[in-house]
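A.B. asks: Structures given as C-alpha cells follow.
Just so it is clear, none of the values below were taken in a lab; they were calculated from the coordinates. Worth saying up front: this structure is predicted, and the values here are computed from it rather than measured. Cβ atoms are built from the backbone, for glycine too; each structure is taken alone.
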Structure 1
Amino acid sequence: MIDQKSLNSNRAYVFPGQGSQVVGMGADLYQTSPAAKAVFDTADESLGFKLSDLIFNGPVRDLQDTVNSQPAIMTVSIACLKAMEEEFGEDTVIPKLVAGHSLGEYTSMVVAGVVGFGEAVQLVRERGRLMQDASIDRPGGMAAIIGLKELALEEICAETGVELANINTDDQIVISGDKIAVARAMDLAGARGARKTIPLSVSGAFHSSWMHSAKAGLTDAIQALDFKDPTFPIIANSDSSPLTKAQEIKDELVQGLCQCVQWKSSVNYMVDSGVSQFIEFGPAGVLSGLIKRIDRNVKTVSVSDSASIKKLGIGVD
C-alpha cells in the first residue's frame, strides 16, 4: 500500500549502482551510528562472512569483484539512510518516489518495503555471482561516450553490434558488448564528434544481451522471495514507469538484467511528477551529478557519511 504521507512530498530517494564503491566507504557511520552499524552487522550475518571488513579495509581488487561490490554498495546505501533516520527521525523525510541506477533499483525496493534487507543483500550477491559467471562465459566490455547524442550512438551500435547500456544524461551514454566491438565503437564515436570516450573498469558487458545466461538463475532467486507491494512507487530503469505491485517489480528486475538503464528518462519522469529535491544515499555522489546535468532547477543532496548527514540539518526541504 502506498504511504499516504508520500503523496505530498517533493522528494525522491535515489541509490547508486556498481562502480561507486571505494574502500573505506561507510566506516565512520559504522563507528558513529548504531543504526548504521546494525545494517553492516545484518549484512555480515546474512552473507555468512565479514563483508564489512572487506568494505572498510579492502583489498580494492576483491571489493571491485561484482559478487562483492553489489552487496557492498547496497549495504552502505542502506546504512546511510538508516543513519539519517536515526539523526532526524523516520518521518522527517518522506519520499514521493524512489529509484536506483541498476543495482540501486534493488536498494530502492528495500527502502520501499518490498523485501527485507537481509534477503535483499543475499539476492544482490547472487545477482553479482550470476553476472560474473555470465561475463566469464562470454567476456565483454563497456565504455562511456561523452558528448554524442543518442541517435548518433544508435547508428554506431547498428554498425558495430554493441548495445546501449545506460542513457545517463543527454550527453553521457554507456555502451556494452564485445570488447573489440566496443573499441571500434569508441573510435567511431570519437571520429563523429564525441568529446571523450572512456573504457569502463567492469568485468563484463552489463545491461546487454550478453547477460542472457544469468536470467534463469536470477529468476529463480527472485521467485524464491516473498515480495510485498511497495510503500512508495519505484521508478523502473527499463522504461521509467512507476512500479506499484510486487509482480511488476519482479518482472522489472529480471528484464533489467539485459535492458538499457533509462536514467535520464527516469529523472525527467520524477521531475514531471512533482519532485524538486533528490536525496542520494551511498558513496561517491555520482547520481547527484547526473541529475543536476539533466535538470539544473532541482536540488540534489548526497548522503554518504556522518558529515553529510550533519550538513542536512533538520530540513532537507
Structure 2
Amino acid sequence: MKEAPIFTESTQQDCKQLIEMAILEDINGPDLASGVDCTTAAIVPDSVYAKAAFVSRSKGVICGIEVVKLALQQWAPNIQLTVHVNDGEPVDAGQTIGVMSGLAHDILTMERTCLNFMCRLSGISSLTSEFVGKIRETSACVLDTRKTTPGWRRLEKYAVACGGGMNHRMGLYDAIMIKDNHLAFFRTQVREEGEVIPVAIQNAKKWIGEHAAELPDGNETVLQLEVDTLEQLRVALKTECDIVLLDNMSNEQLREAVEIRNQLSPEIILEASGGVNLDTIVKIAKTGVERISVGAVTHSATNFDIGLDWEIPQ
C-alpha cells in the first residue's frame, strides 16, 4: 500500500505565499476584507449561504485538497470544507472531491484560487500516476527533476509524491549532482582527461565531509554523477559516488551499463534520464536501472479538469 504523501511545514509555507499572491492578483488585496470581487459584490447578497462541490470531470489522482484547506482556514475561515477524497487518492469522472459550505459571497471569491491550485497539482499527480503504473511490474521507480514552475517546486514535488512518484533532490542545496557542464568547466582545472571524473568526485566527497554540519543530510548527502558514455561510467564506478545518471543512452547502452555496474560496483545505483515518455518508459525500466527521472511529470502536465457544482440551500 502506498504511503500517504506528507504536506510538510516548508511546503505549507511556500503554499501560503502562493495563495496570497493568487488572491492579491484576483481581488487586488491580500485578503477578502480589503480586496474586492466586483461581480460578486454587485449581485450576491452578503448573507446568503450556499454549498458548492468540487467534482472531478475525469479519472485521475487528486492533489491540492490540502492547499484548499489551508486557503480556506487562513483567508475564508467561515467556509466549512467537507473532504471526500484526500490527496493521493484516485477519483473517477463525476466523483465529489469535497464540499464547501458557507457564505456564497466568500465561496465565489475563493472559487478560482482553489480550483487553480487543485487542477494544476492534480494534473501532475495524475500524470505521475500514469508513469508509475506503466512500470509497476518492474523494480524501477519514477523520479521528478528540478524542471518545475519557479516558486512552485515543493508543491509540484508534493504532487509527484501524491501520484506515487519519488522526489529527486529538492534543489541545489541538498545533494551534489555533477553534470556535464560541471565536468566541462572542471576540465580546465586538471592536467589529464582521465583525472576529470575521479578528482571531481574526490573533491566533492571531501567538501561534503567538511560541510556536513551545514547540509540537510550531513555526511549522508547524496553524491551523484551524470555520464553520457559507457567509458565515463567505467571510470565513475571506480569512485565513491552514490548514483550514476545515464544521460540520453539507448536501451542497449542502458542494459550494458547495468551489466558493467553489476560486475564492477553493484552497490552504486543507476538512473536513466532523457527521452522518457509514456511510450518509452517500460522498455527503459526493463533494462535493469533502479531509477528513471522524468521531467515531463512537472513541465508537461496539463491541468486536471475539476468543476465546482453549486447548490443553494432552501
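A.B. asks: Using the calculated result 24, 21, 17 for Cα extents along the principal axes in Å, for residues 163-202 alone, pick out the matching structure from 1, 2. Mind dumping the intermediate values first?
C.D. replies: Working: 1: 24, 21, 17; 2: 46, 17, 16.
Structure 1 accounts for this read-out.
A.B. asks: Ok, one more. So if we calculate volume of the Cα convex hull per residue in Å³ for every structure here (1, 2), which label has the highest result? Don't skip to the end; give the middle numbers.
C.D. replies: Values: 1: 118; 2: 148.
Once volume of the Cα convex hull per residue in Å³ is tallied for 1, 2, the winner is 2.
A.B. asks: A value of 9.8 was computed for mean projected area of the Cα convex hull in nm², for residues 91-226 alone; which of 1, 2 is the source structure?
C.D. replies: Details: 1: 9.8; 2: 12.9.
Structure 1 accounts for this read-out.
A.B. asks: Here's something else I'd like to know. On mean count of other Cβ atoms within 10 Å over residues 59-66, which of the structures labelled 1, 2 is highest? Provide the component values of the computation, followed by the final result.
C.D. replies: On the way: 1: 14.8; 2: 25.6.
By mean count of other Cβ atoms within 10 Å over residues 59-66, the leading structure of 1, 2 is 2.
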